[in-house]
Structure P
Amino acid sequence: MQIEFVNHASFVVQEGNIRLLIDPWLEGYAFYEGWAHVSRTKFTYEDFKDITHIWFSHEHPDHFSPPVLSKIPMQYRKRITVLYQETLDKKVVELCKKMGFGNVVELKPEWVALSDAISVYNKPHSDGDSWICIRTQDCTLLNLNDCVMENDRQVEHIKQIAGKTDVLFTQFSYANWAGNKDDHATRKRIAEEKLQEILRQNRIVQPEYIVPFASFIWFCHRENFYLNDGAKKIDFIFDFIKQHTKATPVVMYPGDVWKAGSKGYNSIPAIERYIADWNAIMANPPLAETKIVAEDELTLNAKKFADDLLKFNSFFIQLLKPTRIYITDYAASYIFSLKTGLQKSEMAADNCDIALSADALNYCFKYLWGGGTLRVNGRYQLPPRGSFFNFKIYFQISQMNNFGERFNLVYIAKQVWKRISRKLSGA
C-alpha cells in the first residue's frame, strides 16, 4: 500500500491499479472563510487523471468541497467512482451524479472490494461523520478523520471490525470554537482532551504507525484568529506520540509519499516545513474580513429560516424559547423567535445568548447547515449572562433537517431509545 499525502485530511491510497483519493479539499477557504490550509497543496487537477475512486467521510467543506470537485476536468470525472455513506438526504450522492462522476456508490457498513487486492469498510459515526478501514493483503489502514470517540466502547467496536491495524490516521488538534478571546484555559483543556483521545485510540487499536492529520489548518478570519493560540503544533504532536505510545509517528507534508509499514521514514523534513509555514502565517496573517450585511437582508433571511423550521418540523418546535442575540457590527441587541423572526431589543449585550457579526449570523439563517458552520469556524463570543443553548437549539434542529430528519415525536422517541440503549450497554 502506497500513501501519497495531499493536504489536511486528504491522501491517496494506491494498491495495484486502484488509486483511492480521500477527502480532497485542495484550495480555498472552508467553513465560510473560517479555515485555510497551513501549507500549499501540490496535488493538481491534472493529477485526477490517475484517480479511480474518491471517498468522502462527510459533507463538511474541508472534506467534501464542491468548488474543488467542479474544477476536476470532465474527462477525468467520468472515469472516477465516488464512494459515500448511505444517508437520508442523498445530497452528496445526487450532487456527484449531477457533476458527471462515472459512478456513485452508497456504502453500507460492510466490506466492499474495489479490486481483488483492496477492500474498504465505511461506517457512519455521529453528526454526519464516518470512518473508513482500507485493507490490502499486506496492510490495514484505519482512517478515523474527525470522528470523536467519547469512550472505549466506540473504539473497541471499530477495532472488532478493523482487526489488526497497521496504520492509524487521526485528527490531532481542536477544530471548532474553543472559548472566548480571553479564555485560554478552555483552549488548553480542549487541546488536552484531543491528546487523550489519541491515547485512547492507540491503546485500543494498537497500530504500528500513527499518522496525525486533519488539523493542518489555521483559523483565518479576523473574528476567529485568536483561536490559533491554543492549537497544538505538529512538532509537539510528533514528540507526544513518540513519548506516550509504542506506535511510530509518521508526519507527511503535501506531496510526500510513504510505502505504508516501511521503516526508516524520516518525518523531520515535513515537520520543519509545517512549522516554517505556520510561523510565516502567524507573522503576517492574510485575514478574511467581515462582510457588510444590511439589516433588511438579515431580517428577511431570519424570517425564511423561521418559516422553514416551522414547515419541516412538528408543532413542538413552537415551544422553543426566544434567543437573545447581540450583533457586534450593529452594536445592538435582537430577539429571534419562530413566531416573530428577528426583532430589535433594548436588552444589554451581557444578557444576550451570543454575540456575533451580522455576516456570521446571516450565514446561519441562509443555510440549514449554517449554525453547524458557525460552531466550527468559531466566529462568535459568549456573553457572561446568556444561555448559549437557547441559540444553538435552533441550529441543531436545522442541521438535523439538513440531514433529512425532522424534529417530531418519532425523532424524540428514537433519541430517548438511543440514550436508554447506551446506558444499558455501558457505552
Structure Q
Amino acid sequence: MNAASVTPASPVKITAAQKKTLVAAGLGWALDAFDVMLYALVLAYVMRDLGMSKAVAGLLGTLTLLASGIGGVMFGFIADRIGRTKALMLSILTYSICSFASGLATSVAMLAVFRFILGLGMGGEWNTGATLVAETWPAHLRARALSAVQSSWALGYAAAALVAGLMLRHFNWRYVFFVGIVPALVTLWIQFSVPESEMWKEKKDSFSAQPQHTAFSQIFQPRYLKTTIALLLLNFFGMFAWWGLFTWLPPYLSLPVSEGGRGFGVMDSTRLLLVLNIVGMFPGYATFGWVADRLGRRASFILYTACAAVLVPFYAMARGQWTIMTLGAAVAFFGTGFFSGSGIMGSEVFPTAVRARALGFTYNGARAMSSVAPLVVGYVAQSHGLSGAFYLCGAAFLLAAVMGTQLPETLGKQLE
C-alpha cells in the first residue's frame, strides 16, 4: 500500500470545529484515564478494607479490561450508526456514573459489577473520540492530532494521582471514587458545542443501508486481514505489558518491602506517579505523532516498543527513589507513547463505513484479550514478588515490537 504525499502547498487553517473535536476527544480520554486509574491508585487500600488478595484484586482489573473490549465494539457500532458525538457522550456518562458507584461498594462482588460496567464506557470512549478526530483533521496533521488526544491520558492519570493523594490524606478510598462523577459534566458541553463528523454525515446514508455484518466483515477480507491481525496482536502484547505494569505500579510503590513493594508513603508515591505521567507518559504520547511523520508509522511502533522492552527489566531491579523515578519516566515514555500509533494506523487503513468498529476491534478487542494481565501479574507476584512479575511485561513489549514489523506503512495516506 503505497502512501501518496498529501502535504499541502500552503498551510491549512485549523477551524474552530476541528479544535472543538480535538478538545472533546482529548477531554474524554483524559477523564477516562482519570476514572479508570483511580482503582489502581486506591488498590492497596481497597485490598485491605475488603479483604482482597493480589489475585482477586488483579481479577477485578481484568474484568474492567474485558468489558472495555466489549464496550469498544458495542460503542463502535453505535458510533457508526447514530454518530460519533452521541456515542462519545454516552461512553463518558457510563464510566463517570460507575466510578461514583464504585465508592458505594460494600463487597468485592458489588465493586466487580461497577468496574465491569465502567469498562464498557472506557472501551467506547477511545475509538469514538479517535474516529471523530481522524475524520475531522487534515491528513498532514492527523498523526499529531491523534497523538495529542492520546497524550491526554497522561494528564488524566496525573490528575487522578493528585486527587487520590490528597483525598487519601484526609478521607478514605471511597471519596476518591466519588470524585469520578465529575467527567459527566463534560457531556453537556459536547452536546451543545461539538459538531458531528462531516465525513460520517456525508457517507452514513450509503453505508447505513448496507448490512452491518457485511460492512464489518471488510476488515477480515484479504486487503485488510494481515493488518487487522498484526495491529490487534501488537495492541494485545503492548496492552498486556502496560496494564500488567501500571495496574500494579501504585501498590508496588506503596506496599511494604516485606510484601514485595517499595514502601513509599502516600505523598512520595503520588510524587513519583506525577513525574511518571508528566515527564514520561505525556511527552511519549505527544512525540509519537511527530516521530511517525518522520520515521514512518511502522518504524515508530517498533522503536517505542523495543525501547520499552529493554527498559522494563532495569526498572524492575531498581531500588532507590531517584532511580525508580528516572527509569519509570523512561519506561512510561516509550511504553505508553506507542499507543498513539494505533489510532493513526487504524484510521488510515480502514474505510469510513467501519472505521469506529475497526478501531474498536483492534484496540479494545486487544484490551479484552490483555485483560488477563492484572490477574497474571498479581498471581505471579504472589510467589515471585511484583518486581519479578514485571519481567513478563518486558517480554510482552518485545513481542509487540515483533508484531510491528508486520504492519504496512500508511504515512501520507488519504482516508477512504
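Given that helix-only ellipticity at 222 nm (-39500 (n - 2.57) for each DSSP H run of 4 or more, over all residues; to 500), derived from a single structure, equals -25500, which label among P, Q identifies that structure?
On the way: P: -10500; Q: -25500.
Structure of origin is Q.
Between P, Q, which one scores greatest on relative contact order in percent (Cα under 8 Å, 6 or more apart)?
Structure Q gives the largest value of relative contact order in percent (Cα under 8 Å, 6 or more apart) among P, Q.
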* Which structure, out of P, Q, was distance in nm of label points 7 Å out along Cα→Cβ at positions 251 and 323 calculated from, if the result is 2.5? -> Q
* Asked: Among the shown structures P, Q, from which was the value 36, 25, 22 of semi-axes √(5λ) of the Cα gyration tensor in Å calculated?
  -> P
* To do: Taking mean count of other Cβ atoms within 10 Å over residues 243-250 as the quantity of interest, name the structure among P, Q where it is greatest.
  => Q
* To do: Looking at distance in nm of label points 7 Å out along Cα→Cβ at positions 355 and 371, point out which structure of P, Q has the largest value.
  => Q
* Structure fact -> If you rank structures P, Q by percent of Cα pairs over 18 Å apart, for residues 131-186 alone, the highest one is Q
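We did not get these values from a lab; they are worked out from the coordinates using the rules stated. Keep in mind the model is a prediction, meaning the values are calculated, not measured. Cβ atoms are built from the backbone, for glycine too; each structure is taken alone.
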